[in-house]
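Engineer: So, here come the structures, one by one.
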Structure I
Amino acid sequence: MPDAEPRPEPFIQQTAPAALDGLRARLRGTRWPDSPEDAGWSQGTDLTWLRELVAYWAEDFDWPAQEKALSRFPRFRVPLGGLGIHYVHVRAAEPARDAMPLILSHGWPDSFWRYTKVIPLLTDPGAHGADPADAFDVVVPDVPGFGYSDRPTDKALDSIAVAGLWSELMSVLGYARFGAAGGDIGSHVSRYLALDHPDRVVAVHRTDGGLPVPGGDPAGLTTEERAWVRDVAAWGATEGAYAAVHRTKPQTAAVGLNDSPAGLAAWIVEKLQAWSDCGGEIERSFTKDEILTNVMLYWLTGTIGSSMRMYRANAAIPPAQLARRVEVPSGFSLFAGDIVRPPRAWLERSTNLVSLTEPARGGHFAAFEEPELYAQELRAFFRPYRTAAKG
């Protein structure tokens, strides 16, 4: 007898009061480390700022209100590949009857949270001063091991495997052809969607090149590409300690991060500060409520360790996979405040590049930092491919 078709079920997010009481007790009992005077963010998270955040988290942060706000989106879970996958699915507002399906893939340290500001702009552009004909049906899944998707019990899935799950998810939802977009790890996932499912992905948009290591003879690279490779190496030496931990010994760090909410916040907010276009002032890009909502999605689900393990899985992807060229029409929006932006020559070498823009504002979390600008980028890029998505 054939297996039954995977059946999505509505997902209701509701946190038990006891879980919040336990969290507040841990926050109030934080055992703080010392810090050099005037260290600021130079050696990691600014301890003075973090203490302020933790005090707000313990005494004033209204998680039930944030939870209610997240529940405004239709959310579901569906079994795929032996795992329960959580996703947001918002169909385009009327009168957009021919909306283009679009799957958005998040990265670390976030979840479906990354796209919560931009979803309404994409599904109902007419209500936000844009052309209603540019509407999308938007799907935003949580990667296995992140958010409200199941954690793999044996080993983390790599980006190739996740792309396979996303292709299956879009089939379950009735979309034969669709667009794909993403940032950070989501760029990798979107890339493999285009590589492994080119008959289904009509076009792919990314906000970074994924910091690959170009293969082959370095002498064959342009001067600009060689400079970029040096920049990537320099960035890794000064900013990449977190990734080395994730790739090699994630379980060691996970013990402390999963036990201490202050420690978890420190690990996450340091990246929000360093990678956003905030000029060093994190609250220029994110409010405390926004930051803590992101952190809460890790704390309540206990997924910091499982999310980190995906780095280890991706590090084991064979070099031949990394060297494949994407032939699906590819677009990049390289936001001004993002990290180590690849040169055009590399994007042309590694993809069928049809669009490259450089928005003047926004960083690594562009969809959250600059949702209006990000939505404009996606509308413009995918506009020529809407007819193809109907095939």
Structure II
Amino acid sequence: MRNSGKTLFASRLALSATAAVIVSASALLPLAAHAAEATQAPAGKLADGTEVSAITLKAANGVSARILAYGATLQSLCAPGRDGKAADVVLGYDDLASYVDHPNYFGVTVGRYANRIAGGTFALDGKTFQLPLNDKTNSLHGGGKGFDKVVWKVVSVKSGPVASVVLSHVSPDGDSGYPGKLATTVTYSLDEAGNLTIAFEAKSDKPTVVNMTNHAIFDMAGEGSPAGAMGQMLTIPAAAYTPVDDKLIPTGELRKVEGSVFDFRQPRRVADGLRDGRDQQIVFGRGYDHNFALDKGVTTNPQLAARLEDPASGRTLEVLSTEPGVQFYSGNFLDGTLIGKGGRLYRMGDGIALEPQKFPDAPNHPSFVSARVDPGKPYRHVMIYRLTTSR
């Protein structure tokens, strides 16, 4: 059984490697009778009167996504189970005001730098830059007013074999302490097979650091399900992870997952190691809040970073990415103080985040894949949420 399981996983990995080709190929097909559809509608206004749009992408197979221009946020992602009934599989809020008044990174685009930077400082070319400290002694997800707290410009909304929305934002030089004027775009694309591709692009006029991703928190049984995500089966194709100190900053070590609660190379229940207080890393993170060094490394086309399956409904998510790491966060700080969709209180275990990205604190670790971006050498990260149904 072990060998057959490895063969099956290898097969899935090979399929994942062709994801970008599949998405690109769909654009070459004749216009189908059931093309993917994109629509735009008002989502509300901010206190200063700024209008915010919502864009809905719908595919023929029942997958749909709703994106808010505020934070370039994935507000909902609906997918059918094996019974044909669709459910929203991401945590979040029903209304714009809650994203503004009670920010918790639900489904947002995070940047300029996703994850933590120790002490909020990093050096480039001999100059040190100080970022806001919004995570005790660290800068988290850009610090200060990150990309999750701005209204992105809606550049285009298109229907067709691939439905898409392009959002743009210009971050000025010195924004939250980061050097360089950074022109960024986020493109959400949904094809007829139900693959949601998210492409992040950025150009800077000065040397800087960039690390962008989406911060969706998933429950494949459907957001707000009674059992949450802890019984779901998780796979991460990584033989090593980056252990952290008590401030959740990587030590610089790449530690093998073999023989530990961090070994997700074969499908395992999320809950299996979640409360194992014998592992100091679980104690530091209050559960999982760790970066996994993907076996694939940096790739030109998106390849498998993680797979999450709900055995009851059959809903399965594959996360693919061009980046070298994925942060697995088990929602450890959801404590019942946030009222989410449908008036439900979110608690630990209600969902997990799988965030493809550069490694945390990479600007302070020369041995990690560099997050540096220079003029004329733009940043690009492509990730895919592939939604299927197991039988």
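Engineer: Work out the source of -2500 here, i.e. which of I, II gives that when helix-only ellipticity at 222 nm (-39500 (n - 2.57) for each DSSP H run of 4 or more, over all residues; to 500) is computed.
Structural biologist: For helix-only ellipticity at 222 nm (-39500 (n - 2.57) for each DSSP H run of 4 or more, over all residues; to 500), the value -2500 is produced by structure II.
Engineer: A value of 16.1 was derived for mean count of other Cβ atoms within 10 Å over residues 70-77; which structure in I, II was it taken from?
Structural biologist: Computed on structure I.
Engineer: Suppose distance in nm of label points 7 Å out along Cα→Cβ at positions 310 and 374 works out to 4.7; of I, II, which structure was it derived from?
Structural biologist: II
Engineer: Quick check on the output: 21.6 is mean count of other Cβ atoms within 10 Å over residues 182-189, derived from one of I, II. Which one produced it?
Structural biologist: II
Engineer: When mean projected area of the Cα convex hull in nm² is calculated, the result is 20.2; to which of the structures I, II does this value belong?
Structural biologist: Among I, II, the structure yielding 20.2 for mean projected area of the Cα convex hull in nm² is I.
Read the figures in this text as sums done on the coordinates, not as results from a lab. Being a predicted model, the structure only gives us computed values, none of them experimental. Cβ atoms are built from the backbone, for glycine too; each structure is taken alone.
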